[in-house]
Structure 1
Amino acid sequence: MPPFPWPSSVTLREVGLRDGLQSIARVLPTAQKLAWIRGAWEAGLREMEVGSFVPARLLPQLADTAELVDAAVRLPGLTVSVLVPNLKGAERAMDSGAHWMLLPLSISHAHSLANLRKTPDAVVEEIAAIVARRRERNAAIRLEVGLSTAFGCTLQGRVEPEEVLRLARAVLDLGVDRIGLADTVGYADPRQTAELFGAVRAIAGDRLACGHFHDTRGLGMANVMAALQAGETRFDACLAGIGGCPHAPGASGNVATEDLAYLFRSMGIATGIDFERLQALRTQVAGWLQGETLHGAIHRAGLPKSMQVAEAA
């Protein structure tokens, strides 16, 4: 027996439609994105980040977010998220019908300035304004803050854990519904992951509810396991491991959704995902993104015979 209880289930949130596509220059047609959403839902995924309310001139890849939200919220049991960078984007999210808005807060001062042109504390002030506006409008949408570059930064280098804790306390005190820890540039290692998740959970409790890992240096899956052992049961993932960070040269995308689905399936931890349908969707998306760099191991290798035999029985 392990020295901790394995969870009976975990939740995967597909973020390829936002985190993945925003890092790819081509603009995927809306019809293909809608097929992606339905295919992921049919495969059993019940959380998706479908886009971001940012100016279309900055990210034309995400210009159809409102249309995607409108379609996605009609799928039974699907929790729909959108990323917003500021109050204007948050107001659009409140109007859209999305269930959650995700607010990025870079712990790294340098990354925050490069990404949002604001210091981390100025972003906290923006989050306070968003919380207040949600209250004024009595909006049902819930609010998650992603603490990005929590494990290190390509621009700044080391990020102090004390700064992660300070900013986590600040947004929790504002009344956000939950927070997550993000290894935006692929700097984390399993020991660092376990220690930081433990420290943040001590102040956030169940409001710490997401791990977001990139596989840039080959440690994405190991970091997921470290977070799992530290009590986390909700993870972001990108189909085919697409994505990256404009401020992290050479960065790969999030851990691949299909690889995480296989990891938990092999351990007997439920995800609700139909693996064969997910693999079929991955093949379909790869066709739409022909010529782009894709990632992930299980798509190439397939299920081991032992798992195939067990399922046949």
Structure 2
Amino acid sequence: MLSIDLTGKRAFVAGVADDHGYGWAVVRALSAAGASVCVGTWPPVWRIFTKSLERGKLDMTRPGGGEIEIEKIYPLDAVFDTPEDVPEAVRNDKRYVEVSGYTIQEVADAMKADFGEGSFDILVHSLANGPEVQSPLVETSRAGYLAALSASSYSLVSMVSRFAPLMRPDSAVCSLSYLAAERVVPGYGGGMSSAKAALESDTRTLAFEAGRRWRMRVNTISAGPLASRAAKAIGIVDKMVEYYTANSPLPEVNTADDVGNTTAFLCSPLAAGISGVTLYVDKGFHAMGMSPGPYLELFPLK
């Protein structure tokens, strides 16, 4: 039987803060395929997430049975590359003051100290943030626009560069994008559409550069909307889910496991020939050119 087997491989999933959403689904799928998993969590919620894990408040079940085992949880704020980049106001913020080592370089250094060079095979970027996401693009400030790109797209470039020494040859990188990278999605503002477009463009360039330099595959998944806690910041995510469900070729709600399972595939040897790809996991919504409403009676559900 052909199956996804990640036994003996170690993954780092950046952008996990609870047991909802795509990040956690990726952790579940990678663990179910046999990988050892470490996660990176935003510093303000790192302690809460860690305590929730210790107290058994997270859903640790794997798809297909068994329990998830997380090797280590690292605090990670991917808008900072090095300690020198962290503003004093952030360092002294009450949400950060008791947390250290959360810049990208510091996390890479900590992972090297914990596991050594050449000890990771999979890097998953499940990070996105736009402080003005509810603002139309024409009303977005320069600071808000650049913040969206910094957190949501440049962070992938920085992580690939700084984590590469930790990765074995033939390793895999996967990020999460959204259709707003190429289509207009009213209400998805604040520069987030631009950030996703940059993420997909960078995926192609990184696939070449990291592929030649480190034999690393780089892909991204254009995922349908999910009403996770993080996505609530968009403000219209429930309407987005309803619209996708009504207008997709497969008229169902996109699930977190759909994306988690696809990530596991892209990071497995089964996808050894795939790099530089934006793969749609959205029940086929991306293929539609108009709402099928007037024609639904011609295609009744079976």
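Can you say which of 1, 2 returns 1.12 when Cα Rg over 2.2 N^0.38 Å, for residues 146-273 alone is computed? Value 1.12 for Cα Rg over 2.2 N^0.38 Å, for residues 146-273 alone corresponds to 2 out of 1, 2.
As an exercise: mean count of other Cβ atoms within 10 Å over residues 98-105, calculated from one structure in 1, 2, equals 17.4. Which structure is it?
Numbers: 1: 23.8; 2: 17.4.
This value belongs to structure 2.
If we compute percent of Cα pairs over 23 Å apart, for residues 34-193 alone for structures 1, 2, which one ends up with the highest value?
2
Computing helix-only ellipticity at 222 nm (-39500 (n - 2.57) for each DSSP H run of 4 or more, over all residues; to 500) across structures 1, 2 gives -13000 for structure 1. Given 2.9 as the derived value for distance in nm of label points 7 Å out along Cα→Cβ at positions 154 and 290, which of the supplied structures 1, 2 does it correspond to? Attributed to the structure labelled 1.
Distance in nm of label points 7 Å out along Cα→Cβ at positions 50 and 66 was computed and gave 1.4; which structure, 1, 2, did it come from?
Working: 1: 1.4; 2: 2.7.
Value 1.4 for distance in nm of label points 7 Å out along Cα→Cβ at positions 50 and 66 corresponds to 1 out of 1, 2.
Among candidates 1, 2, the computation of distance in nm of label points 7 Å out along Cα→Cβ at positions 106 and 258 that gave 3.3 used structure 1.
Every read-out reported here was derived from the displayed coordinates using simple, explicitly stated rules and does not represent laboratory data. None of the values given here were measured: they were computed from a predicted structure. Cβ atoms are built from the backbone, for glycine too; each structure is taken alone.
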